[in-house]
Structure 1
Amino acid sequence: MTGGYEDLIGKPAPAFTLPNHDGQPFEYRAGTSGLPTALVFYPESGSFLCTQELVTFRDSIIEKPHFNPEKTHVIAISPQSIETQRQFVEHENFNFPVLSDAEGVAARAYDIGRGFFGLTALARVTFVVDKKGIIRDALDTTLNFTAHQKFVDKWLHKLEDES
């Protein structure tokens, strides 16, 4: 494990405000929408693994009913600049917020450190936050990028069954 984010499981998800890919402030306040949220922290926009990881979420939003934005929110966060995020979103046609955490505000709030033995600026960690704003679980795996969407998918089914 790369950080102390495990201590957040079972607790309210920290709030933050970061610029979206369009430069507009995006405010995340867990539990206010009444929908579960996947917070997807990833190291580098445009890199092969990160692109493939986020494409799995984009495609799930299109193909899987429980990923529909009326049922679940997906929010992606990396340390790249707003301009890099804008280009990334435009190139890949992402259908969810892709936030710039250049100052590390959200990474610190979620206690995420460097990834892949310290070689990447940010670890690849995905959090599942339930509709009440409680962090239910987190997945940290850098190389198995497809595991993140599968992890969220499993949790969405579990949360749906609990409702």
Structure 2
Amino acid sequence: MTRKKAKSNKKWAMYPSLHDEVSLLLEEDDLHLDFCKIDDAETCIREYDTNIMGRFICHNDKCGSNGWSSNMVAITIRMYPNDRYNARVYYQRCKGCNRLSKPLLNNTYAERIAYRIKKWYGIQLETPYYSEQSNGPHQSSLCEGCKDGHCSELKKTFV
């Protein structure tokens, strides 16, 4: 009897493996934080929703999608007591088959997190330029950040 692989209900991930990249950027301003592996909205002392860029690959062999890039990958950055932080990175769904996909991230992850942490620590920074270019409109029905109420694009529509 073969067993079916259990489906994960997870709609976001954290990337502790990218902490070293964030740390290097923080060290420029003599900040030293640890990555908090436990994501708990109740114990965080600050929270900020923003977006980064990433690439998604549909892993459904029956789907014809070659994957997609997104300039609107929703993330929630959280600060915790004792100089700890983490970031929840939300998945998106494939437009072709509706299957969840975890993003492959680029350097915008570390840059965006380091920028926010520096701002929280009162460091004066110029607002970086982030391209507004997109290959299409943000599709909230495919964005898990929107569904969880943590997508910065969703918040623009209610301002």
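Quick one: helix-only ellipticity at 222 nm (-39500 (n - 2.57) for each DSSP H run of 4 or more, over all residues; to 500) came out at -5000 when computed from one of 1, 2, so which one is it?
2
Between structures 1, 2, where is percent of Cα pairs over 29 Å apart highest?
The structure with the largest value is 2.
With distance in nm of label points 7 Å out along Cα→Cβ at positions 38 and 62 coming out at 1.5, pick the structure among 1, 2 it was computed from.
1
Quick one: Rg/Rh (Cα atoms, Kirkwood Rh), for residues 86-125 alone came out at 1.18 when computed from one of 1, 2, so which one is it?
Computing Rg/Rh (Cα atoms, Kirkwood Rh), for residues 86-125 alone on every structure in 1, 2 gives 1.18 only for 2.
Supply the structure label, taken from 1, 2, corresponding to relative contact order in percent (Cα under 8 Å, 6 or more apart) with the calculated value 33.
Structure of origin is 1.
A value of 16.2 was computed for mean count of other Cβ atoms within 10 Å over residues 94-101; which of 1, 2 is the source structure?
Here the read-out was taken from 2.
Here, each number is a calculation from the coordinates, and none is a lab measurement. Keep in mind that this is a model prediction, so the values were computed, not measured. Cβ atoms are built from the backbone, for glycine too; each structure is taken alone.
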